[in-house]
Every structure is written in structure tokens, then in C-alpha cells.
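There are structures below to look over.
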Structure P
Amino acid sequence: MKQCYKKEGKVLICGNGGSTSDSEHIVGELMKGFILERKICKEHVEKLKQAFPEEVEYLSENLQGALPAISLASHSALAYAYINDVAPDMVFAQQVYGYARYGDVLIGLSTSGNSQNVINAIKVAKAFGVKTIGLTGKSGGKMVGLCDVVIKVPELETYKVQELHLPVYHALCAMVEMEFFG
């Protein structure tokens, strides 16, 4: 993630069910201040000042430094159109194909490690030079052989895996935030 952001890339995140909510949660931690205050840089304040001199103070004080992240679960119109018109297990893969660029990162959350729509997204990501991180349960499932990094939490039951994913992704977000805003 650090390398991705140093090259001005973005992080894409996907998961099903409760992991959909985790995808959204991760975006919230990356796109605005999580633990640290994230003032925008002087160069950006100057751009705001040039464009809107009367509003620069309000705009610059209420914008925060962002680490670009997109939850693929957020696009319901595309998702349901793809489910209906093409293939339900290819929704996230299509989004990776459309959004991801070489050097970006895909985080796939699957409590079993076997969610086919997450697996297909990982396959497309790998084919196009996108680094992959899998968050899964104890067995790791198919993600173990596919992802660049797999973080397996020591549980098998879905709700317990999801509970343990929270401190893992909070730690990842905190470390990345410290790198860029600390």
C-alpha cells in the first residue's frame, strides 16, 4: 500500500456481506483523517486560493489529505446491471478491469478465502500488475495461492473472522496514514 501511494496509485477494496461493510469502512479510514490530523499541503491551499479567494479559508480548513481508495461494493447500479446482464461472479472483476492501473492495490476480503467474485477480481488484478492483499480466515482458501499477501486471522466462523479483520485493517490504515501524514 505504501509503494502504491508513493506512486500516486489507489487502493480498491471488495468483499461480500459483512465484508462489504468492511470495504466501506476501510475507504473511510483512508480517504480522511483516521488517527492523525491531515492538513492539505500549501500547494493545494494556493490552488484553492487562486480559484476561489473568498472561500479559500473554509475550503482549505475542511479538506483533509486523502489516500485514494474505492470500495467496489459501492456501485449498486453497475453491480446489479452486471449481475443481471453478464455474470454475477464477475462484478468486482469488471470494476478492477475498469478502475485499476499497474501499481494499484486490490484488497479482497473473504472469510473463507473462496468467494468466487473476489477470487475473479484478484485474478484480473494480478493479470494487469495490480498488487493483491487478501484478508481471510484461518484456512485462507483459494486466496492463499493467488494473493501477493494473505492475512489469515485464526478463526473459521464468519462473524469471528470479521471481528478479527477490523483490528487488522485498522492497523494497515494507521501504518499507511503515519507514513504519509505522520
Structure Q
Amino acid sequence: MKKLIASIYISLDGIVEAPENWYIPYADDEAEGYAHQQLFASDSLLLGRRTYEGFAASWPSRPDNDGGFAARINSMPKHVVTRSLTQDKAEWNATVIAEDMPAEVRRLKEQHGQDILLYGSGSLVDALVDHDLIDELRLWIIPVVVGNGKRLFSDRKVMKSWQLVGTTPFRSGAVVLAYVPIKSPVGGVLT
């Protein structure tokens, strides 16, 4: 059974929108090494439509001078959760998930192989958390206050508890905090 790993850049004030505008100064060799290991421990990607479109527009033209990262990400199967993109419009090794996202993601996780890696895709992450489908949440805490933009989680009625299982600091000041869901009666309805 595969694990679904969500890897998300997030600012100190909880913003996940447009990390390409504020993450780059913190992308040191340590962070790149971590990202490389994470990608090579996976054999497919799960993406929301906007993240997929941004990646598909930039990754295929990138040179492979980064230890095989570009070649790996370009060759991997991608599963895109979307209501607006149709399979005939999907490119870049993509399969569209348009119906019953929870069941389709469960089906992907039941396959044998390496991890499924989810980059960004805040709305998708939020929906996957609601359905208890994320096995590990890796928050790349970037020491910057962005000020405004989309936050990772929407208001929720049911509390979800997570346990810290790893901390990876980088010289740049960024840190990856790895969490796994706690499946216990700790969670409950927020009032």
C-alpha cells in the first residue's frame, strides 16, 4: 500500500499561495537535497488543477542539470484532481480525476509501489484531510511573513489532530515539519 505525502511550502503567517514569489531565497543545497530524496521516494504525483497547470507549463522545458530531478518529475505519472480539465486536454503524463476523488485516491493508495507525492494544491490538501487520506503532511515552514494570500486550511467543523514525527532544519532558516494524523477520539467537533 502506498503512502500519500503532502509537501507544502507555507509562510510563518500560514500563506501557501504563490510560493515561487517568496520561497526561492530559502532554497539552499540542503533543501534541494531533501526535495530530491522526497521526489525519488515517490513514483507518482497527485496535484490540483492549478498546481498541475503551473508545473506542466514550466517543468518540461527545464534542463536536467539537477541530479535527475527534472527528468524524474517529467517522467512520473501525474493524477490531477479537477472539475474543469478533461482527460483529452491533459498532457505531461497526466490522468484526470474528475469524479469521486476520495474513492479514486483510495484506489491509488491501494496499489503497490513508492509514495504518492502531492505538491502544493491547498484546496486539494484540505479536502484530503477531510477524508483522512493524507498519510504524512510535510510543512516547509519558510521564515517570511507574506501578509496576504490563500491559507492552507479553511474553517473546519471537525478538529483533526496530528503528531510531529520529524523536524528537518536548513541553514537558510527554513524547516520541514513532518506530521502524521492521529486516528483517535482526540478529534471532535469544534464549537
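Values in this text are rule-based calculations from the coordinates and carry no lab data. Keep in mind that what you see is a predicted model, and the values were worked out from it rather than measured. Cβ atoms are built from the backbone, for glycine too; each structure is taken alone.
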**OP:** Work out relative contact order in percent (Cα under 8 Å, 6 or more apart) for each of structures P, Q, then name the structure with the largest result.
**Re:** Q
**OP:** Identify which of structures P, Q gives the largest calculated value of mean count of other Cβ atoms within 10 Å over residues 37-44.
**Re:** Q
Original post:
One of P, Q was used to calculate distance in nm of label points 7 Å out along Cα→Cβ at positions 13 and 69, giving 2.7; which?
Top reply: Q
Original post:
Hey, helix-only ellipticity at 222 nm (-39500 (n - 2.57) for each DSSP H run of 4 or more, over all residues; to 500) derived from one of P, Q reads -15500; which structure?
Top reply: P
**OP:** For FRET efficiency 1/(1 + (r/R0)^6) of positions 45 and 109 (r between Cβ atoms, R0 = 35 Å, to 0.05), find whichever of P, Q sits highest and give me its label.
**Re:** Q
**OP:** For structures P, Q, calculate distance in nm of label points 7 Å out along Cα→Cβ at positions 77 and 173 and state which one comes out highest.
**Re:** Q
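Figure out for me which of the structures P, Q the number 1.10 belongs to, where Cα Rg over 2.2 N^0.38 Å was derived from the coordinates.
Working: P: 1.10; Q: 1.01.
This figure was derived from P.
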